[in-house]
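In structure tokens below, several structures.
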Structure I
């Protein structure tokens with residue numbers, strides 16, 4: 001880790017700062033080891049000699065400004081002030097990148113019916129890899145399906161490992177950028193079917209899990225607490241069956257259903273663009289990608305709002321074969337079920353009991369969970385551990 005005795009550079013391109021000779025030498029050493037694709041000067045001529053104390057060498061000052069402009073363009077910094085501070089982000093990134101290989105080229109967009117899309121996931125995620133998840137075992141869920149279980153019935157937990165490919169798609173249409181994840185079980189050959197899974201709203205319970213401002217570059221909470229749903233639910237899907245899982249990443253603004261919602265404009269074409277991009281990744285060179293003939297649609301918790309909105313967009317209901325609502329009944333005072341879709345199966349998986357059995361209402365009350373130790377709430381267990389069992393019981397094949 002590089003240490004400086006003071007700032008180096010020209011603040012705002014004009015105001016000299018301390019710029020000690022020995023500190024200038026350290027920054028020159030870093031910048032001329034950083035690949036130009038990472039904002040550095042490696043290979044762009046011989047490095048300059050450090051200037052005297054308080055006199056930043058002109059080429060160094062320009063190189064610092066260029067590196068900071070690179071950080072701003074990539075969304076890693078808000079401003080470029082032309083100065084490397086001893087404990088600032090500029091110095092930390094220089095340290096990180098000085099020994100790093102050049103980044104892989106950003107893939108080109110593919111175009112499907114005027115929708116531009118490209119995969120931004122790493123090659124490691126795109127390759128088939130094993131994803132383990134804690135799950136509720138289907139055998140222990142069986143007694144609850146008919147609503148005639150005894151008071152002694154208990155859910156049991158175990159582990160399920162699915163082998164899958166993972167993708168992160170950047171989507172451009174209508175002048176806006178949207179993001180969606182996808183998990184494809186290894187060996188999948190039928191791309192005419194998929195499940196669409198809506199994560200909870202990113203603001204809930206008084207907490208903000210991802211900010212609207214970070215969405216454009218898919219950073220912050222989007223690439224952490226929200227993107228994890230791809231591996232979590234996708235791994236469970238891959239352990240149960242071979243069907244693609246699509247996870248649209250939805251902002252709070254998308255709840256309004258206007259242009260901020262990726263499905264308000266050509267919803268079915270958008271789904272087909274995602275599926276076509278998946279096929280381009282897994283079956284390069286294949287012509288005429290398959291179009292979707294049917295989908296399942298699920299949501300967890302407050303994500304029910306996204307699911308309900310999605311079902312109302314033109315063309316969607318004609319594709320839907322099944323819906324699953326994971327425990328939204330628990331988090332709203334006056335629960336409104338997911339709208340029924342003609343000809344589609346409907347499940348509500350919840351801890352909320354009903355006085356008499358309802359078809360599709362899978363009630364898993366508190367006593368049923370007493371032998372489950374993973375996660376600290378029943379709500380989380382339903383949302384994060386039940387997808388595997390529901391894909392086993394699903395009637396959408």
Structure II
């Protein structure tokens with residue numbers, strides 16, 4: 001299905017939702033448990049911060065749009081929540097009789113486009129009722145816009161086309177992923193037996209193409225452009241091929257050195273990069289699954305040790321940036337030592353096969 005936004009009309013939030021409810025809790029009010037979600041100012045994981053004991057006095061009804069009105073980094077995003085939950089005071093829940101998982105996802109996506117207008121300093125809650133979005137509208141049989149005499153949703157009488165929104169979401173690849181892997185079958189590891197490696201010794205590190213996204217053309221977009229974002233595998237979009245600039249090949253790992261610092265992703269298509277994005281290239285024997293293992297460790301290592309305008313990752317990534325890894329063993333269980341000391345001064349060799357097997361043993365690892 002195609003979207004023709006030129007035919008969409010404007011709707012105010014206060015008219016779209018018959019009820020707007022503030023969240024009622026903060027984390028200190030909760031008891032540890034596994035009875036319901038605690039939803040906060042978080043755009044990922046549908047806003048779920050943790051699980052807790054259900055407290056009826058704090059519960060918020062599900063089947064609603066969650067507007068993130070406060071909190072650093074996520075102000076201006078929206079999520080759809082299908083079940084009852086406990087919500088932080090940083091969110092507002094909006095209700096409409098036409099909401100379901102499909103129309104909810106459509107609306108949440110549209111509302112999330114409003115994010116650039118709000119921040120920790122310009123809170124969305126102050127402006128939420130007056131926020132306006134464009135939506136597809138219902139039409140008469142002759143193709144003219146249907147006008148509601150009661151003007152329930154719009155001062156001009158327009159009515160959102162809920163069926164189109166639902167059908168559009170259903171037309172996408174939306175079926176839930178399945179996995180044959182069981183949590184209890186995930187491989188175990190003992191990090192106490194892992195050894196330390198510098199990243200520079202286990203792969204080749206370059207500093208990317210250093211291109212400017214705003215200067216790229218998109219007349220015939222074919223190549224992914226990787227920036228410093230933590231969203232969408234770091235890919236900002238597709239751009240035209242640039243003469244005399246060879247794209248990096250699929251199978252490389254990118255690391256953001258600014259922005260969402262430390263965000264690390266395996267790229268499955270050829271790509272260019274923006275400034276402050278490093279590119280890691282591994283030997284052919286290192287599988288994509290093993291690279292995903294390494295990417296997770298890079299992000300974990302970067303989370304607390306490096307930060308912008310202080311301890312910059314770009315001054316360390318090709319020198320003393322590293323972490324511990326599982327190592328190869330001999331048949332008798334002793335640690336294998338490489339006489340050429342290819343990967344470490346002590347001769348330890350990363351156990352690439354274990355890393356691959358571990359990732360593939362995780363739930364959904366069989367879908368890689």
Structure III
């Protein structure tokens with residue numbers, strides 16, 4: 001009783017809004033926070049659906065205009081859970097209103113947009129964060145900690161893959177996910193999570209070459225009663241050069257049959273190897289070069305021990321931590337630092353990821369190595 005509250009306004013009512021609403025409700029249960037999040041408002045253009053979402057998610061009120069939500073005095077944090085093409089307008093309006101902003105990934109459609117959002121947030125001094133929630137899985141955070149502590153030595157190779165089957169069926173109707181202007185490329189949608197982990201664990205990327213393909217080039221739009229050209233990639237891959245000299249391989253596809261949401265991150269150093277495989281999200285595999293040769297191979301670490309990141313706030317060893325926990329951990333970290341901050345990953349880090357996405361997209365189109373400086377300088 002008497003605990004300070006912070007007012008949350010969620011823009012959008014789909015799957016991400018549900019995940020964030022769950023996290024706001026669960027975070028005070030799973031850890032001690034200095035403030036209690038209060039779900040004040042949710043916005044969406046469809047009155048029936050947004051009112052239904054408000055009731056289901058435990059939000060006190062709803063509006064059909066996100067601009068009204070941004071201006072309401074009871075909203076302290078604007079949480080953006082809409083398609084990427086809408087992020088810049090909403091975030092910039094929230095920043096101008098002096099509100100803290102949490103934004104789903106990818107941060108924007110272009111690096112210029114993302115960089116502008118980061119600059120606006122810095123100039124107004126408002127807290128800001130991008131929802132790269134997979135950082136907050138215990139095994140992924142442990143992987144980062146072990147790299148920082150030298151468990152693999154000097155990083156030589158990084159590889160990340162993300163395979164999904166959501167675009168396999170050519171009868172899947174056209175929606176915003178097939179529209180480049182909405183920021184829906186596979187590189188930005190799936191790849192942004194992998195790129196964020198690469199920058200976080202290994203460091204900056206200097207250059208890339210890439211390839212992309214769209215296998216189903218048009219899809220039916222039931223609303224228009226006709227086919228519309230698909231302007232995003234179904235699958236892409238890239239070679240990366242990191243600032244520190246490491247090399248990387250990146251692949252993302254939404255046309256991999258029976259791969260629902262499978263991603264893997266592997267780091268090879270001169271002294272060891274670390275592998276994270278999302279279908280086994282509470283495990284981390286580790287190969288140590290100094291091991292007894294008779295024990296040659298990889299050991300499996302169950303990232304559930306109280307000494308591992310985030311595990312103290314969850315269940316005893318063996319009970320597991322799931323997808324939803326990544327949002328609870330992420331938003332819990334942000335609330336824990338309210339209102340002083342800092343928050344991370346912030347818009348500046350989100351813009352850095354956007355620059356790499358744009359570099360890869362340009363390399364695929366121009367069929368050449370592209371330097372990051374070509375994107376950031378423009």
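Where a number appears in this text, it was derived from the coordinates with a stated rule and is not lab data. It should be emphasised that the depicted structure is a prediction, and the values quoted were computed from it without experimental measurement. Cβ atoms are built from the backbone, for glycine too; each structure is taken alone.
Assign the value 1.03, calculated as Rg/Rh (Cα atoms, Kirkwood Rh), to the correct structure from I, II, III.
Only one of I, II, III returns 1.03 for Rg/Rh (Cα atoms, Kirkwood Rh), namely II.
Of structures I, II, III, which gives 39, 29, 22 when Cα extents along the principal axes in Å, for residues 188-275 alone is computed from the coordinates?
Corresponding structure: I.
Check the numbers for distance in nm of label points 7 Å out along Cα→Cβ at positions 116 and 140 across I, II, III and tell me which is largest.
Biggest value here belongs to I.
Which of I, II, III yields 71, 50, 41 for Cα extents along the principal axes in Å, for residues 76-259 alone, as computed?
Structure II accounts for this read-out.
Of the structures labelled I, II, III, one was used to calculate helix-only ellipticity at 222 nm (-39500 (n - 2.57) for each DSSP H run of 4 or more, over all residues; to 500), giving -10000. Name it.
It was calculated from structure III.
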